[in-house]
Every structure is written in structure tokens, then in C-alpha cells.
1. Taking distance in nm of label points 7 Å out along Cα→Cβ at positions 194 and 226 as the quantity of interest, name the structure among I, II where it is greatest.
2. Work out volume of the Cα convex hull per residue in Å³, for residues 42-81 alone for each of structures I, II, then name the structure with the largest result.
3. Name the one structure among I, II that mean count of other Cβ atoms within 10 Å over residues 178-185 of 12.4 was derived from.
4. Name the one structure among I, II that log10 I(q)/I(0) by the Debye sum over Cα atoms at q = 0.13 Å⁻¹, for residues 74-185 alone of -0.45 was derived from.
5. For which of the structures I, II does the calculation of Cα Rg over 2.2 N^0.38 Å return 0.99?
6. When distance in nm of label points 7 Å out along Cα→Cβ at positions 58 and 154 is calculated, the result is 3.9; to which of the structures I, II does this value belong?
7. Of the structures labelled I, II, one was used to calculate distance in nm of label points 7 Å out along Cα→Cβ at positions 34 and 162, giving 3.8. Name it.
8. Work out which structure the value -8500 belongs to, where helix-only ellipticity at 222 nm (-39500 (n - 2.57) for each DSSP H run of 4 or more, over all residues; to 500) was derived from one of I, II.
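FYI, it's all coordinate maths here, none of it is from the lab. Since this is a predicted model, take the numbers as computed values, not measurements. Cβ atoms are built from the backbone, for glycine too; each structure is taken alone.
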Structure I
């Protein structure tokens, strides 16, 4: 407990760090957390995994990596409650951001958290290798850990979108930043040969791998990335792939 408080104080300062830490200790309700450099509070559900999502982005700064050029288009795939979208919107205020999240509860809070940033569009859907109908495979788990699969006939389902489809819909030439945290769906996404179409037009990826949910996630990513001139780094729980050869 003391070490976590110290982390908040070191990152956010004595006053904001202590206040945020105390708010995260609550067990019920919704709390508003402040992060330095972010002009609006981030709302999280007390006593839930939302706290960890906030800490990964603003305390551990897992997306604090130099982005080539001046980003115009960012995709937050597996946006959860929108912490990464808020981070990117604060850091790159001129960029257009698409935040994709399938869970209704997560998506409702995502909408509220990104509302102050007019350049963030939310989509209630999952990200998959292609347009499809999916269902949540583990509804009893925490919302941040939901995994999806293609729905069987008669099952309750929700839509899935592809990364290439998001790029085409946006009318952009490149994805400047792609954050991908999709609880194992990255295996299907990167195993699809069609991923080369949008990988060849992506400058930087943050990918959280989930081989613990099923073998093949990391292997699919490495195989797909090897076909493109990415440089590979690791930052927190993310594999970071970045290329510098695309035109500005």
C-alpha cells in the first residue's frame, strides 16, 4: 500500500498523487482521477479493474514512446474505458482518434471520458481480422479481460470491425499509432494474410500479447511484423513496433 502511494506521489506530485491514491481506495461508486498534463479528469469505477487501466497509462506511462512525425490518425483498439484515448488526445490534440470497445459498460464510460475531446470517435464493436459477428467468450471475468470469438447461430452477438476497414472509413493514408489490446484476438488479426495491407501503412504499434489465453499470439505478431521494416522494442506490457520509412 505504501509503495503504491509513493508511486502516485512521485509521478503526480504530493497533492494530486495523494488525492488520486485515496480515491482509488474506494470500493464503490465512480471516482474522478486527475493526471498531470490532462485537462479533464478520467472517471473510473471504484473497486474494479479500471484502476489498473488508469495506472498502466498515466502512472506506468506504457504509451510514452516517441512517435514518428506528427500523428494525424490514431486507432485505440480495445479501448476499455478510454484511458489510452485520453492519453493520445492530450498528447496529440490535432490527431483524429477512433476508439473501439465492444462491452456496453466499458463503452458507456469510454464515451464519457473522451467527450471533452471532440476529435475522438467511439465505436461499440470488437476488432477482428474481418467484419463479423462476435460474442464474449468469458462473460464471468473482469470487463478488462473479456475475450471474443465468432458467434454461433442463435447466440447473442455484436459487430466486429477490421483495422483495414477503420483505415478505409477514416479516409486516411496511414495509421500513425495503433494501440492493440484485444485479449487474444491479436492471433486472428495478425495470422490473417490481409493484415499486410494495413501493416504496410502503420507507423507505430503498441501490442499487448495474450499468449496466456491461447498459444500463437506472439508467433502471429512476429511472423507478420517480419515482413515489414519494423524496429522492435518493449515498454511495460507492450511490444512496440515502429518504422521510420513511411513518408510524412
Structure II
């Protein structure tokens, strides 16, 4: 999954998510990313997991250098097109252990309080985040408190967040559970000593917060059930 952010000269921002392949940037209708003042088809970016191939049909800025033609660039990529700054990030979640992001004891206590799905606890946590200037995550927590899966707007806000934090605040659906009495979502499960593993007290199965299909398949073969991070690829790589 790839996150594209475009900051215009007037500081307005547009954001989009792409699963991969080629994205086109230009001023013509039909471009994936439309940029005022750019050439009709200014640049094509071929998205890969660790890098991007940029084919510039018109001049663009990269790190203070003007480029045209084809270049292979390491992610994240930041391009200047017609005065706009376009940043492309690969947000495919890493293995959980590679995404460690420690939080303070005070925040950890607030996060622990929302595991049961209590709306009031979520609002207290959101107010705490807002009080520390973390407006983006505060808004996410409030939106998630409304219930239901994250919509496209919430997914755009979630994209820059850490996978361990998402596992704390999201309630993704439990998949492939044969038990009719399954609580059906991650937030209803009993916590374990690992942030990416929870236990169902009804069927005694372990649920794993998965970031790719290979990890999910291995856990299912071992008899467990799985939930998926919203940015986890759901098909095996070619």
C-alpha cells in the first residue's frame, strides 16, 4: 500500500492511497494525481516496495536538482512538480517486531483502558492526545469511537501511524473463525503478553494481528485465527 500526499503552494493538501502499479501525475483529467500548472502528463511513478521508478516527461525537482527522463529512487520519494511537493511513501506494514514504537506509561494506561471498546475511555484518550498537540491521532480515536470499520477518510489519516498503535486502537474483524459465538473483533479479545497476539476466552484460540498473507497462513496452519492490519497486502506477492 502506498500513501501519496500533495502539498500545493497555498499549503492545501490532497492525499490518496494506492495499492501499487503505475500512477500518473499531471494536469489533465484522468491523471491519478491532478496538479494545477503541471504538464498534461508530467510524470509517471511506478510503485515498488523499496523504491519507485520515476519517468518524468517534464522537468521536476528532486532534492534541489531538476530532472527529466527515467530514474530509480529509494522510498520515500519527494518530488517537486509545478510548485507542488509530492511525497510518496510505502506504508505496507512491516513485521510487527520491526515496528516498535514505545509510548509513555501514562499513554499506555489510557490505551489499556480502551481495549474493552468503552466509548468514554476512548474520548478521554482523544482529549489527552489533543491536549498534547497530537490532533491527528486525537481525531482518529474520536472517529473510531463512532463504531464500524474505518472509512476512506480515516484510512488516509491512519496511513502515517505506527502499526503497533493501530493494533491498540483498531477493532478489525476476526477471520476464519468457525465458532458461532465468536466475538468477531480484535477489541473484544483478551490481551496477552504480546501486543500482536490476543486470546479468545470462548474458544481458547490465539488471534494474531497480521501484516501479510504469509504470516496469516502460517498462524492459521498452527490452529489460530487472524485479523489484518488495514494496510496489509491481502494477496501473495508475484
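1. Biggest value here belongs to I.
2. Answer by largest value of volume of the Cα convex hull per residue in Å³, for residues 42-81 alone: I.
3. Answer for the origin of the read-out: II.
4. On the way: I: -0.45; II: -0.62.
Label of the originating structure: I.
5. I
6. Considering all the candidates, the number was obtained from II.
7. Matching structure: II.
8. The read-out comes from structure I.
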